[in-house]
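Q: Each in structure tokens, the structures are laid out below.
Values quoted throughout were computed directly from the atomic coordinates according to the rules given, and no laboratory measurement underlies them. What you see is a predicted model; the values in this text were computed from it and never measured. Cβ atoms are built from the backbone, for glycine too; each structure is taken alone.
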Structure 1
Amino acid sequence: MLEKNKGTINEIIYDSTAYNKGKYRYFPTITDLYSILDKIISSNSTTDYIRITPFYINENLNMQIEFEEYMFYIECRNSFDEKTLEKHILECLDPEDKQRSLEDLRLGSILYPLCRNNDVNSYINALKNYKECLKEILPKMMYIAKSEMELNDEDIAFGYFCFEIHSG
């Protein structure tokens, strides 16, 4: 049973992803996600966090693949500095024994932003950046899905991206 958290953004996400009084969860498609992000942006408010995890489903093959490496996680804190932000991004990228490129860090700063509590402008900017970034990462995820799931041209027509959204 999904619980409806208090707050404007939490209510937007609940209303967009839960049905039958929270008994079931709906996983929005890319079109629905854009609509949800637009509603959140126009709400002019913040929440403690939003986590959006993309996944690809192929009905023809009865398979799905989750893309945790392209998860979006925005968190609001009372305060933080540049060093804390950098550490946060590196932890989210999980760089254990792996050299990270500038591109990884750029993408990490978009996918794992921090903002200050009640800083609506930076919150909105982070959401807008994520929306733009989806145009870049969706083709990458499609390439991974094609390879991992060994999709052929016929299979692709039976697949779609969805997003699991949590907030608090």
Structure 2
Amino acid sequence: MYKDTDFNPDREREEQLAAEREALARTIRREVLRVNRGEAEEDIRADLEQMEAERAEREAEEEQARERNASIWRQFFSGRILVHDMVRGSYRYVAIIVAMFFASIVVLFWALRLDIRYARLSDEVQLLHERSIRMQEQRYLRSSHSAIVESLRERGLDLYDPLRPSEVIE
């Protein structure tokens, strides 16, 4: 009735591994034959030359990078200094320094503004003081005893002191 079959869940994977092993063995045999015939020496020599050229090119690029990064001023002005490992750890300190520079600039301009305002107010106070002194002189000239007596004489009035002392009203 029913045929009994053997069920193996790993059979596909095992077959795939066996096929890969067979392909690798064929490639190895083919390469061994090429080496024995002398055909692979040219390929090996070409590969070695290519690897040497790549290494020389890589060294030249590294030398150029070293030359570019050699000057600290060039790194500073180009901004490359910010990507160095030694600088990455101190970003927060750099940020604090920048904030302190900004705060010092703000305080400096604030102090300059206040100094200009103080100088302007000081000049105004000096002018008001001089004006006050002139007004006091004018008031003294107009209210002195001799000026009052003179203005009363012009009006026809005499200035006299009362004969009896003034009474205090309680």
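Q: To which of 1, 2 does the computed value 3.45 (Cα Rg over 2.2 N^0.38 Å) belong?
A: 2
Q: Of the structures labelled 1, 2, which one yields -15000 when helix-only ellipticity at 222 nm (-39500 (n - 2.57) for each DSSP H run of 4 or more, over all residues; to 500) is computed from its coordinates?
A: 1
Q: Computing distance in nm of label points 7 Å out along Cα→Cβ at positions 56 and 128 for each of 1, 2, which one ends up highest?
A: Once distance in nm of label points 7 Å out along Cα→Cβ at positions 56 and 128 is tallied for 1, 2, the winner is 2.
Q: Match the computed value 16.8 of mean count of other Cβ atoms within 10 Å over residues 32-39 to one of the structures 1, 2, and report its label.
A: 1
Q: Say we calculate distance in nm of label points 7 Å out along Cα→Cβ at positions 80 and 136 for every structure; which of 1, 2 gives the highest result?
A: Result for distance in nm of label points 7 Å out along Cα→Cβ at positions 80 and 136 over 1, 2: largest is 2.
Q: Of the structures labelled 1, 2, which one yields 93, 23, 10 when Cα extents along the principal axes in Å, for residues 64-143 alone is computed from its coordinates?
A: It traces back to 2.
Q: For mean count of other Cβ atoms within 10 Å over residues 48-55, the calculated result is 18.6, so let me know which of 1, 2 that is.
A: Derived from the structure labelled 1.
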